[in-house]
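Take a look at the structures below.
Every read-out reported here was derived from the displayed coordinates using simple, explicitly stated rules and does not represent laboratory data. Here the structure is a predicted model, which is why all the values come from computation and not from measurement. Cβ atoms are built from the backbone, for glycine too; each structure is taken alone.
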Structure 1
């Protein structure tokens, strides 16, 4: 009956991970350009058990389930008009490059909610956390004349900010990116190195909405809850069978 314990426990652990992923998606339903995560499962190694009655009469006995990976759905989200000139949304595939102010590491994000940040006497374009936004050459974007103003056509600008200065990067396999937290990603060997897009399509004054669909997430939550309950029933049944066997000794 030990196999039953392991199979049921592996089901419960896997579905708990699935529930955590779904809960994280729902919590980020209003996060700019958030891409929902999805949990994929795979069966653990099967063992062929001889069932008697001939050489071909084998029974495949499973050992439970495990989380194979947690993937990301990079489908384009809807755009929201904010009328804020430094809000930028990427049309199609691609990521903005962000340099961490403290350690200089570079991560990538779809979140285009940018602002101005002072560094000594210089003003740079930064994300909401105050980290530097990079151009296509991997350099910080310096903003001159940081006062917000409105031109004769009623268009609001902030200094000499121009969305064409923003660097947009793509990866040979964006699904190989690693989650870095804070709605950001870091490259891996699977994703390949970042490559700057020559003529990216950026829409200024807009932000990309979260891709999370609450209806789909609630359905997946019900499925995960039922799966967890099924795993607990397996453990309970295995425990009862083990108890009966021990009483027969």
Structure 2
């Protein structure tokens, strides 16, 4: 039913200061920002939206990932607040342009320990290199995430089969002047149009929005899509949720190994 409900246009923008500053409690101390929108009743578990930033926002200051209204992704938070939808939104920061899947999983693991999150409703979204990071994390653990929303990203066509059943809404500009919509950077990693074509050839049914006259920076436009938030929140894992404590690079074993390496 939620997917059929319109999300009203927001009228008040959330301030960066409303997002708490956190670090993962493993050896990596990954910085991330987080907010829980109002409306939680009793002990209900809430959906989690994980936003992965793009290049030039990497570092450890725990602030750069929110530049440009977190590349427009805070539009999802505004829509949730305006429509009294309780959810958790987190925006981690990576130290390099690439998003290692283990880094994404480590942040999710930490958030699961801090916030009342429904492990069957964890959603990934990201822009540019963060869009590529969404696909990489889905490929690494396709049974852990309920949906993915990559924007202006690219990925190798190899390895798509395991994520064919993962709900995806993919966005790209047809005139992308950074990551070509078809060829990506011209190597093995291909742009969104080629990825969608390959997924559909496998029998998958990803949603795809291609803006015919837009270039790389489509994100404010895309995140303002009124149907996007209800589409996300309608998705749930069909099977048992993942134990993020046991995923490589996220738990106590990884922290102990890192400690030994640093001695």
Structure 3
């Protein structure tokens, strides 16, 4: 977890930062942002600063969710960026609530009596949006210009912003490292990881394909899914299409019954 208090580009390129605990990044960011407000109020501090917090999927969707929810609800002026590699990769590839259905991890291993992760991936973008914050976005490390555009937009918005970035991990996903960019693009092209924005409640689907690629194109290249049966893959395909069409409907402006 890192908390960054960064001047705008016209200022010097010095970035003060705090390396804090997994679970309290948002709480520390809230304190920094509140401290800056106090400096403005009491001492006439004028430097323009944007606070940013960064964490992985475990530190965001699991043990850091309470402090993140509190910071979003209180309306702190900061950007929170989640780098989602779909497990606790730096401590041994343990499952998180962002681990996709069917994936095998060290704490949810596939075997004769288990198909690996048995719950569906937590929708953190929807959870963040439920706090009625000004800006929520998803992106992927295979689309760097999309990430830059969304971070720039979030930086300019007054109030809390949340950006959820899918970050491919060859080690944990059991795929070749030279497929990293391809894997991220396949996640988007299959609809498994849609890229979209929610600006003041309005959805925009940034990348939309008339016809999505089969999820098997994505799953078959990763060792963490090699145990899945045809029935498992069909179940995942059905769920992906259902979720993708829901976002497409929201982006169209139509109401969901």
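Of structures 1, 2, 3, which gives 0.40 when FRET efficiency 1/(1 + (r/R0)^6) of positions 108 and 212 (r between Cβ atoms, R0 = 25 Å, to 0.05) is computed from the coordinates?
It must be structure 3, since only it matches.
For distance in nm of label points 7 Å out along Cα→Cβ at positions 84 and 188, which of 1, 2, 3 scores largest?
Once distance in nm of label points 7 Å out along Cα→Cβ at positions 84 and 188 is tallied for 1, 2, 3, the winner is 2.
One of 1, 2, 3 was used to compute Rg and Dmax of the Cα atoms in Å, for residues 92-179 alone, and the result was 13.0, 42. Which label is that? Working shown, then result.
Values: 1: 14.1, 46; 2: 13.0, 42; 3: 16.1, 52.
This figure was derived from 2.
Of the structures labelled 1, 2, 3, which one yields 14 when relative contact order in percent (Cα under 8 Å, 6 or more apart) is computed from its coordinates?
Numbers: 1: 28; 2: 22; 3: 14.
Of the options listed, only 3 reproduces it.
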